[in-house]
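Only the coordinates and a few stated rules stand behind these numbers; no lab work does. Everything quoted here is computed from the prediction, not taken from an experiment. Cβ atoms are built from the backbone, for glycine too; each structure is taken alone.
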Structure 1
Amino acid sequence: MRYRTGHKQQTCERILQAAGRLFRKQGYAATGIDAVMSSARLTAGAFYSHFQSKEDLLAETLNAVFRDATKDRPAELSALCGHDWLRAFTAFYLSSEHCDAADRGCPMPALAAEVARVGGKTCEVFEQHLRRVIEFIAKQFDELHPDRKRAISTTALLAGAVLLARAVSDDELSQEILTACREHATATINGNPRSVEALE
């Protein structure tokens, strides 16, 4: 059977989209190849014509998820830069909406721990994207003199807050985590040491 030009690439994208949703929602270890292929409306036997292994799929999925990260962000972010972008992004990232949408959210809180366990190429891909995130955020703090220290601590605070907020069953505690970290991150962005100290 002959397929139209681009069919294999389109099929691969369907698999990556399905894997991106399932890996973030259910976890990499808990999601089998059969589940991914079923979600992509494909037979499990077709998997190995696109990927060498499940670990290879995870690495490629991370590339796709980081690449498409802006699609699920508020449209107004694209018109902002500098501290205005940082404040708006923090408000979005540490919102209940983002926290509750693990299947469409940032891959860092959803997959970082599993990436560390898998290692190899997957860690390399994750690190490449993390470095880009840090570099971008550093420039939002100060375009002429990118602030890597604040970028790293802010990135860790945001991802860690979502990770913890998702891990608890008490909705009030989950919201408390998001709120406290949002206030702390905003104080850091505004460069107000007294505000930061008051939150510690």
Structure 2
Amino acid sequence: MSSASNQVAHYAELETALNNVEGWLGLDDAIFLYEEAIRARGPIIEIGAFRGRSTIALALGGRKSGSLVYSIDPHTDFEGIFGGHFGPMDREAYYRNILNAGVAENAALVNLPSTQVANSWRIEIALLFIDGDHRYEAVRQDMLSWSIFLRRGGLIVFDDANQIGSGPNKVYEEVISSGLYSQVCAAGKLRAAIKI
């Protein structure tokens, strides 16, 4: 089997699992999260789950590394800065999609606001994926609340940080310029950094 064929077969399970799962995460971004979850080898925090598309990518990778994904999303009524409407109806879809993808044992939904969960968190984490409220203040608060738990060598990933001037982009740039993180190549709309 050729290298290209191996790669296609390697991601076939991921692509199949994501089929018909609503969300804005492209396949390249999903592959990046999947691969990083395999490398994580420790707890993964995902802030913002919507209907579980990114959760599935992280949980499939996490299953290979023995890592559990904690999806933090209150699923309350909310209007996103890019116009999306989110709410309680997404919770049912999340559960359905996680079950259909066969990753329920690798994903735990924490149905509370991110900062509230962080206030009682005590476990070191290996990967932090920030994809909740995209307003600058909210992204910054998520980063500040959770990065203290990120182990040295752990990865922080921001969704939609490719959009110059957006909240995720501004916070990502601050993270890189802090000198506490080293930039990592990421796919599509994701930007990532390793904690030094």
Structure 3
Amino acid sequence: MGDDRFIKAILYIAAAAWTAVLFINHEPLKPALLTPLSTVVTVVVWIALFFDLWLWKLPVLHGWFVKRPVIDGTWKVAFRSDYINPETGAATPPLEGYMVIKQTHSKLTMRLLTAESTSELVGNEIVCATDGSYCVSGVYSNEPRLEVRHRSPIHYGGIRLKVIEQPAQQLIGHYWTDRKTAGEIELTQRRSKRFQTFQAAKDYYDKQPVTA
């Protein structure tokens, strides 16, 4: 969880308000009323931490208490770019990659692995649309491998993905870059295992049967 100071501040403010109400109503202010305060604060902070990390993902909480979709893990990615090679005039063939997502209730990190580069989201947000569906929007930086930077320099871009179904079965959307290119992107076949490299992810998926 990002910062438990906010939770502690709310609890101490609530305790102060409780004390003030008792005083205004001329109720006796007994020290015993506040003796368990530090214990209560600790328990609530730990519950909030467990909720942020794990509890919010429990299926039993979704739909009525938790609305945010669970998308963490590794997804297989297919994307098409509108880039045209100026030397050959040929369109870019469909590319594959793997999106590694780490997610808590309060935070989201996304890293796209391809054969030639790695992209990191430097800012993102999960937004709920008026129809109740969710979209992931973000700004990313792309760092190609050194041997391909003569034709594919470091660049930045944006991405927007719509979450399909609950629980999430697919993410589809589009991306655009500051190199004046854009494309469509689709994430499928989510797995709980996370990977550090493109090759490790590819080897794993190549050995796994495709599930519906």
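The table below lists the values:
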read-out	value
Which of 1, 2, 3 yields -7500 [helix-only ellipticity at 222 nm (-39500 (n - 2.57) for each DSSP H run of 4 or more, over all residues; to 500), calculated]	3
Structure responsible for 3.1, with distance in nm of label points 7 Å out along Cα→Cβ at positions 94 and 150 calculated and labels 1, 2, 3 on offer	3
When volume of the Cα convex hull per residue in Å³ is computed for each of 1, 2, 3, the largest belongs to	3
